[in-house]
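Derivation of every value follows stated rules applied to the coordinates shown; laboratory data play no part. A quick note: this is a predicted structure, and the numbers were derived from the prediction, not measured. Cβ atoms are built from the backbone, for glycine too; each structure is taken alone.
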Structure I
Amino acid sequence: MMAIYCDPLFRMIYSYTRKQAIEDGNLIDVTEQAKETGFKVPVVVSLNLYERYITPPKGLEGEGQSVTGRLHDLFSMCLLAMQDKLDQSRISFQVLFLTKSQPRTLEEVEVICQCGPDDDMKPCITLMLPDDD
């Protein structure tokens, strides 16, 4: 996730790096948790995805909902979606998140997986909602 702003002559005016986005809290580094599910490269999730769906809504913590469990579900669905699309750098997939306990409500959420180079041109993954791009 690097934003580069150029003038009409394509001279770089400003860039916003992945490292800066992590430091600013706009991207949440979840690499250690992702490794437990089988990821081999650094993984981040957008702040929007993290706050809206990874963090369980109030009242659901006692129903087996946790950040760890929701991340595990997200990573598992991502790995399944990637299996037959290894030639693509950007895929979308669906994840069900419990959003309310009474009445029990599951929301199907579209998640984007962007595979690409980080600031040092090493492989990495960004998971985000479609509007986060």
Structure II
Amino acid sequence: MDKRQENYAVVSWVIALVATLGSLYFSEIRNFEPCQLCWYQRILMYPLVIIYIIGIVLKDGNVFKYGAVLSFIGLGTASYHYAIQKLPFLQDSAPTCGQVGCTSAYINWGGFITIPFLALVAFLIIFVVNVIAWKNTRED
């Protein structure tokens, strides 16, 4: 792993860490109970923090493969979650998620920024950075 790839890994790690701390802030400090889809997104985001730090320490370029896969799945999950929150025709067919419905929005900043939207942006950035880094790793 060269310095540029290491920087990609650090960027991915920082984004995953901020997303993880943000989700913990919403649930532990603001007492927002996560719905089932939020839990799935957490299951995909939280390990990225550990995976990237291990990849950085070991200077392992394979970290981008794992990060790309997890962030791609997370991107799909967050996209679906955001869609069922914002698109009325999907809300009727949305799954029932325990005590908190997946269509409920604890925050709605600017009329479009919800918690799933924040997760979607984090997964998207991580995915794009990982694809670029993975491509650069394969070219070297």
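Structure summary
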{"quantity": "Read-out distance in nm of label points 7 Å out along Cα→Cβ at positions 15 and 119, computed value 1.7, structure in I, II", "calculated": "II"}
{"quantity": "Computed 14.2 for mean count of other Cβ atoms within 10 Å over residues 31-38 - originating structure among I, II", "calculated": "I"}
{"quantity": "With log10 I(q)/I(0) by the Debye sum over Cα atoms at q = 0.20 Å⁻¹ derived as -1.20, matching label from I, II", "calculated": "I"}
{"quantity": "Answer label among I, II for the case where helix-only ellipticity at 222 nm (-39500 (n - 2.57) for each DSSP H run of 4 or more, over all residues; to 500), calculated from the coordinates, equals -6500", "calculated": "I"}
{"quantity": "If relative contact order in percent (Cα under 8 Å, 6 or more apart) is computed and equals 21, the structure in I, II", "calculated": "I"}
